[in-house]
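Right after this note come the structures.
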Structure 1
Amino acid sequence: MAAERKGGFTRGKGLLEPYLARQRASRANRLIPAELRSGRILDIGCGSYPYFLAHTAFKDKFAIDQLPAAVDEGEIHWHTLNLNKEPSLPFDEAFFDVVTMLAVAEHLNPASLVNLLGEVHRTLMPGGRVIITTPAARADGLLRWMARVGLVSAEEIGEHTFAYTLPLLGWYFGRVGFGMERVHFGYFELGLNMWATADR
């Protein structure tokens with residue numbers, strides 16, 4: 001895929017970035033039910049190289065990032081938006097089967113995240129799923145050290161706004177209308193990263 005040929009897994013440089021991008025993509029792919037893949041997926045904060053979208057199978061793919069696409073991915077419908085400034089989605093209600101936010105929540109201030117999750121709830125079809133990955137709050141200090149020694153992107157880590165916990169993500173899901181019985185959580189990468197899903 002173009003994103004892999006260019007080597008663009010994230011902005012900035014980090015020795016572990018290709019591995020981490022593959023881990024996030026693999027985790028997200030395992031969390032998507034097969035029956036939803038015949039519909040539309042939106043990847044929010046995909047980066048200018050849409051690694052995950054280039055490595056997942058879906059009928060229709062949509063992307064949002066604050067930067068324009070760095071490669072021509074003809075099969076991806078691209079939207080350039082700064083969701084910290086304006087956390088709204090330019091799509092109709094019940095438009096998507098799946099929405100993903102991989103390594104995005106930590107870049108958003110809490111008010112923007114709540115508003116954005118409300119928009120995700122609005123644009124998900126009944127039975128659709130949102131998938132989030134974000135570093136565990138306890139990993140924040142380690143990630144900043146890893147950025148200093150060049151293991152992860154200092155540019156990306158420097159933009160981390162807030163460190164979340166699973167209970168806090170669950171509270172946000174409930175606040176915007178997701179039923180808590182339809183929310184699931186877990187850890188990966190030795191407990192340093194979290195995943196969360198919510199079904200509409």
Structure 2
Amino acid sequence: MGRDDRIRRTIAQEAARLMYEEGVREYRDAKRKAARRFGPVKALSLGSHLPSNAEIHAELQRLLQLHEEKVLPERLLGLRLRALRIMELLERFRPHLVGSVLSGAVREGSDIDLHLFADSHGDVEEFLREEGIPYELEIVTIRRGGEFIEYPHIYLEEDGVLVECTVYPPGDIHRIPRSSITGKPMERADARKLRKLIAGEGDREERS
């Protein structure tokens with residue numbers, strides 16, 4: 001293994017540790033923080049030193065299997081059941097589950113990521129106010145090509161679990177975003193698919 005490959009792997013391992021032990025949520029932030037061990041981020045961002053999100057994700061999964069093999073199934077089932085309850089509550093906005101709770105790579109402090117589809121985030125906010133559910137709104141602006149696109153993020157919290165809802169226009173329900181980990185179309189699950197996943201977990205527990 002060459003020096004560049006060793007640095008790349010070490011950064012991936014450190015970034016995964018930061019996500020696992022210190023609760024860093026974003027791959028980008030964990031990667032930059034891990035890279036500081038080797039010098040200025042700007043210098044390390046050149047060439048092949050910085051690992052991909054997929055490499056960090058693989059290291060994170062390895063840590064989870066190594067340290068939490070016994071508690072992982074119970075934690076995952078609990079988060080998926082919680083996600084299903086929230087999706088049923090938000091049914092009118094055609095919620096889809098994405099992220100770690102769908103993939104199974106959950107750790108202590110993992111949040112639930114949902115995609116909602118509405119004419120405006122105000123519709124979701126009005127519904128939450130009517131239901132008496134507290135929330136916070138953040139508008140995230142992303143540059144795509146020559147234009148800036150705003151994505152409303154609505155944050156809920158239930159028993160200490162953060163739920164992040166990204167609101168898309170209704171027409172985007174068939175436009176699946178690309179995963180920041182694989183670069184491929186993101187995996188998503190509606191409530192029906194999630195129920196099947198949960199039922200499958202129950203079957204496995206009965207057989208074990």
Structure 3
Amino acid sequence: MASVAPRYAVVLFDLLSGLLDSWSLWNAVAGGEADGRRWRAAYLRNTYRTGAYRSYEDLVAEAAVEVGFGRDLAARLAARYGEIRPWPEVNRVLGALRAHVPLAVVTNCSDKLGAKAIAATGAAFDVVVTAERAGFYKPDPRPYAMAIRELALDPERCLFVAGSAFDLYGTAKLGLPTFWHNRIRLTAPADAPRPIIEAQTLEPLTEFVLGSPK
């Protein structure tokens with residue numbers, strides 16, 4: 001029987017971009033792709049420089065106002081969170097990995113909305129760390145560190161799957177190897193640390209982690 005020797009002892013995921021197509025929901029709530037992306041970009045900029053946790057829903061509302069919408073968009077987004085769907089290959093990739101390594105999530109989200117988003121993946125995770133639970137937003141290293149601590153592993157034995165280039169700042173501080181799932185071809189800031197792999201889908205992840213059967 002073929003054996004598998006995983007390159008990493010665990011795989012941790014960004015949730016809302018790494019595993020889920022939350023972009024489509026933001027676009028739908030905003031009324032179109034251009035407006036949705038402007039709103040989401042403002043939210044990402046603001047959230048990644050927030051540091052200590054404060055209401056996720058407030059950050060979403062403030063970003064909406066910043067780009068010319070009403071605060072009510074945040075409530076409309078939250079009400080439709082159950083509509084978020086995973087990227088097409090997620091179930092297959094997670095199933096293949098789950099057979100050999102534990103899986104975890106580190107997400108910039110509230111506990112309530114994080115639970116809805118986790119349910120949308122259809123998968124079980126050994127550890128889930130939200131920004132609310134950690135008390136800090138990524139890329140502060142503390143949310144990633146909490147997950148690694150609860151998995152009882154050293155960072156270099158873990159792989160983080162990022163959904164945003166901003167994650168690279170936090171994971172680099174911990175020496176946490178990072179695969180950037182750059183689904184919508186975002187441009188990383190010039191000073192962002194480099195991922196070990198950048199791909200537009202999760203398809204390369206299984207072979208990268210598990211290698212070829214021996």
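Each value in this text was obtained by applying a stated rule to the coordinates, not by laboratory testing. The model shown is predicted, which means the values in this text are computed figures rather than measured ones.
Work out mean projected area of the Cα convex hull in nm², for residues 105-160 alone for each of structures 1, 2, 3, then name the structure with the largest result.
Structure 2 gives the largest value of mean projected area of the Cα convex hull in nm², for residues 105-160 alone among 1, 2, 3.
When Rg and Dmax of the Cα atoms in Å is computed for each of 1, 2, 3, which one produces 18.6, 59?
Going label by label, the one that fits is 2.
Out of 1, 2, 3, which structure matches 26 when relative contact order in percent (Cα under 8 Å, 6 or more apart) is calculated?
3
Once Rg/Rh (Cα atoms, Kirkwood Rh), for residues 57-136 alone is calculated for every structure in 1, 2, 3, which label goes with the largest value?
2
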